[in-house]
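Just so you know, all these numbers are worked out from the coordinates, no wet-lab data involved. Everything numeric in this text was worked out from a predicted model, so none of it was measured.
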Structure I
Amino acid sequence: MRDLVLEIGVEEIPPGQLPELARQLSSAAQAELKAERLAYQALRVDYTLRRLVLFVAGLQQQQSDSRREIKGPPKRAAFDA
């Protein structure tokens, strides 16, 4: 497992907007990691007026295996009738 740090430099953001931006970044990161089947131990977002920092501790290095079953064509179309 590895740690991931994503630092986003921005123009100065009004202080009142920072907590909401941090919450949105955290939610989006959690949703994307879940969609990509990447497990992690902890996720944290820190911020200053000019930076947003996403820190993901214990990030899985590869996706977990998945299995998907897909139905083929109906029997009447698959074989000569």
Structure II
Amino acid sequence: AKIDVGARGTLVSYHDDRFPDPAGLLAYIDRLKGTAKLRPDMKLVISRAWGDPQSRLNGLFQLTKGLSAIARKAEKKAA
């Protein structure tokens, strides 16, 4: 995955435009209550105002923690 973080939010691109658990990803997007959306090109957009570098890093940490938990669950199911 590739993650771009800026002052207005985050853009997440996935390897081969696939996420290991699409249903889990959609549930995660739903939990973010309007701040996240999945674009037609399968890139995840998180719209948040992260003005300073510390808040961007914190947001990035929380995002990667949530997405990796979903991906790990998908890998366990596949194994």
Structure III
Amino acid sequence: MRKIKKDNVYQKELEEGIKNLKIELEAKSAIFKQVQENEEEIKNLKIELDAKTAIYKEQRDSLNKERILNKELQTN
């Protein structure tokens, strides 16, 4: 009779351990998925930043050329 009780207790402990591992796996999977989504968002933000930086540099260069041209016109 004691053997059966020990087996039942052991079985319940195993089932509880498996249940806890499944919960932990689901939680870690959710975290991993969120990390992947964050990495994708960071990648997209870097692309957007690069594009806006290129536009800014182009506008800055254009303004500098206009200023130089205006100064040359004023001095002549």
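P(r) over Cα pairs in 10 Å bins from 0, in percent, for residues 11-50 alone computed as 29, 59, 11: which structure among I, II, III? Working shown, then result.
Numbers: I: 27, 45, 23, 5; II: 29, 59, 11; III: 28, 27, 19, 14, 9, 3.
Going label by label, the one that fits is II.
Could you figure out which one of I, II, III the value -37000 for helix-only ellipticity at 222 nm (-39500 (n - 2.57) for each DSSP H run of 4 or more, over all residues; to 500) was computed from? Don't skip to the end; give the middle numbers.
Details: I: -8000; II: -15500; III: -37000.
Only one of I, II, III returns -37000 for helix-only ellipticity at 222 nm (-39500 (n - 2.57) for each DSSP H run of 4 or more, over all residues; to 500), namely III.
Using the calculated result 1.74 for Rg/Rh (Cα atoms, Kirkwood Rh), pick out the matching structure from I, II, III. Before the final figure, lay out each step's value.
Values: I: 1.33; II: 0.97; III: 1.74.
Corresponding structure: III.
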